[in-house]
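See the structures that follow.
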Structure P
Amino acid sequence: MATLPLSGKEVTFSSDEIIVSKTDLKGQITYTNTTFCKVAGYTEKELLGKPHSIIRHDSMPRCVFKLIWDRIQAGCEIFGYVVNKTRDGDYYWVLAHVTPSYDTNDNLIGYHSNRRVPEKRIINEIISPLYAQLLQIENSTSNRKDGMNKAYQHLLSILKEKGIEYDEFILTL
C-alpha cells in the first residue's frame with residue numbers, strides 16, 4: 001500500500017508538549033504558544049496575522065481540511081491527524097483537536113487548536129496510506145476543487161462502509 005510522499009526530514013516534539021494556536025474566523029493566526037513556534041520554526045511575530053495555512057504541507061489532502069472546516073464552522077469540535085510543514089520545508093505530524101471559540105455573548109469569534117504527538121503506528125499503518133490514497137484522488141483531475149470533492153466523497157464512502165462517523169473512526173484508531 002502506498003504511503004504519503006513527504007519531503008524533508010521529520011521534526012518531532014515531546015509527548016508532554018502541546019502545540020496551541022488560535023485563529024480568527026478566517027483562519028488568521030491570533031495566538032501561538034512557544035511549542036508551536038519551536039516545532040514550526042517561526043517566531044511568534046512571523047506567525048501572528050498570517051493564515052494558518054502557512055504550515056500546510058503539500059502532501060496533506062485538502063478534503064481533510066474541508067471536513068475540518070465544515071465541522072468547526074458548524075460549531076462542532078473535531079479531532080484529526082494532520083501533517084504540517086515547517087519553515088525550512090521539513091514536516092511534523094500531529095493529532096489535532098480543533099474547537100470553535102465563542103465570546104461572552106455566545107458569538108463565534110474564532111477557532112482554537114491543541115495538537116499532540118500522534119502514535120507512529122497509527123500514522124504509518126493507517127493515516128499515511130489513507131492520505132496517500134486521498135491525495136492521489138485529489139490529483140486525478142485537472143480541476144483542484146473537483147479533485148478535492150471527489151476525494152471527500154471517497155472518504156465519506158469509506159466511513160459509510162465501516163458504519164461509523166469520522167470522529168468515531170479517528171478516536172478508535
Structure Q
Amino acid sequence: MFHQIITTTGGSHTLFVPALNEHYHSTNGALQESLHVFIDAGFKYATGKFPHTCVNVLEIGFGTGLNALLTLLEARNRKVPVFYEAVEKYPLPPTTIAQLNYPTLIPPEDNNYFAAIHQAKWNEEAFITYYPEMPYTLLKTLQDLLDYRPCRMFDVIYFDAFAPAVQPELWTTAVFKQLYS
C-alpha cells in the first residue's frame with residue numbers, strides 16, 4: 001500500500017493513504033493528537049488507577065509506532081514498568097519509518113528508543129529498556145484484529161484503527177465486546 005508523508009500543521013509527520021483517502025493521524029498534529037488521546041486520556045489515567053503495578057497497554061493499529069514511543073517516554077518520566085502489545089495487520093516498510101521526523105521531535109538521547117521499537121521482531125517480546133525502575137517490554141503482533149485473541153489482561157487499550165468509514169469491520173459491537181473481555 002502506498003503512503004505519502006505529510007507534515008502536519010503541528011510540524012510532525014503523518015501518513016496519507018491515497019487508496020483509502022485516509023490519514024494515520026490528525027493533519028493538525030500527529031504528535032499533539034497522540035499525546036492528547038492516548039497518553040493524557042489513556043496512559044496517564046491507567047498509571048493513576050494502577051500506580052504500583054506494571055501497566056499493560058494494548059494498541060490496535062501499531063502504524064508508525066508513535067504511540068509506543070510516547071508511552072515509553074511517559075513511562076520513563078513516571079518510572080512505571082510497561083508491557084506494550086500492538087496488533088497490526090499491515091506493518092509499514094522500514095523505508096517509510098526511516099523518513100518520519102519523530103526522532104527530531106524528542107530529545108536526541110531518546111532517539112535510540114524509536115529505532116529499537118521498529119527493530120523489534122514481530123511476534124516476539126522485546127525488552128526495549130532494561131532500567132530496573134522502568135522496564136518496557138514490547139510485543140508487536142502481526143495479525144488481523146478479527147483473529148486476535150489476547151493472552152493477558154490489559155489496563156488500557158489504545159484503539160487506533162482507521163475511521164469506521166474505512167475499516168467498518170473493526171467498529172462493531174462484537175469487536176468491542178471481545179476487547180472489553
**Message:** When distance in nm of label points 7 Å out along Cα→Cβ at positions 108 and 148 is compared over structures P, Q, which one is greatest?
**Reply:** Q
**Prompt:** From which structure (P, Q) was helix-only ellipticity at 222 nm (-39500 (n - 2.57) for each DSSP H run of 4 or more, over all residues; to 500) calculated, if the value obtained is -10000?
**Reply:** P
**FRET efficiency 1/(1 + (r/R0)^6) of positions 100 and 124 (r between Cβ atoms, R0 = 30 Å, to 0.05) - highest-scoring structure of P, Q** = Q
**Request:** Identify which of structures P, Q gives the largest calculated value of distance in nm of label points 7 Å out along Cα→Cβ at positions 84 and 156.
**Result:** P
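Any read-out appearing in this document is the output of simple, stated calculations on the displayed coordinates, not a laboratory observation. Nothing here was measured: the structure is a model prediction, and the numbers come from that model. Cβ atoms are built from the backbone, for glycine too; each structure is taken alone.
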